[in-house]
1. Suppose you compute Cα Rg over 2.2 N^0.38 Å for every structure in I, II: which one lands on 1.04?
2. When you work out distance in nm of label points 7 Å out along Cα→Cβ at positions 34 and 58 for each of the structures I, II, which one comes out largest?
3. For helix-only ellipticity at 222 nm (-39500 (n - 2.57) for each DSSP H run of 4 or more, over all residues; to 500), the calculated result is -17500, so let me know which of I, II that is.
4. For structures I, II, which has the highest computed value of mean count of other Cβ atoms within 10 Å over residues 10-17?
5. For which of I, II does relative contact order in percent (Cα under 8 Å, 6 or more apart), calculated from the coordinates, equal 37?
Structure I
Amino acid sequence: MPRTPLEIGPAGKRAALAMEQVRTARGFAQRQLADRATALGRPMTVTTVSRIERKRRRCDIDDLVAIAAALGISPLALLAEAP
């Protein structure tokens, strides 16, 4: 019997939205973000970035840390409530 994927919770949804907002504010394409994360030691494809941003894929803690570093921000900034 196939496993059912875990639903993306509120923190994951916030992180996905913040990730997209910061990425676009920095002027990065999804491919650039994926390349930057990969260069930092966390192999990532543009498909991974796209799926996280569209809330089709969960963002694990290692992804979150690498994405934050690639964006030049703290991982906490991706998890924080919007003002």
Structure II
Amino acid sequence: MGSDLVNKTEKDFESIKHTNENRIEFWYARERLTMLEYSKWGNFKNVINKAKEACKGSDIAEEEHFADVGRVLKVGNNAEMEINDLS
């Protein structure tokens, strides 16, 4: 059962992976939250903020692991909505 869960998780993360123009892989936090079974962005954002604090406490450069980004999502009637996210 353990290896099945690992394989499923790998496939899930691969399915939402993005690659930038420099072929660097990244993921959007809002796409991860449901995969990690968070129902609300605010709750997940709190966890991310704790991770950022842990970086600071460990002398790890936060900006190497977390980038605040804005992006546009398509919503009903093909309207667009700008949201804050992290990558």
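Bear in mind that the values in this text are calculations on the coordinates, not laboratory data. From a predicted model like this one, the values you see are computed outputs, not experimental measurements. Cβ atoms are built from the backbone, for glycine too; each structure is taken alone.
1. I
2. The maximum falls on structure II.
3. Matching structure: I.
4. Top value of mean count of other Cβ atoms within 10 Å over residues 10-17, among I, II, belongs to structure I.
5. I
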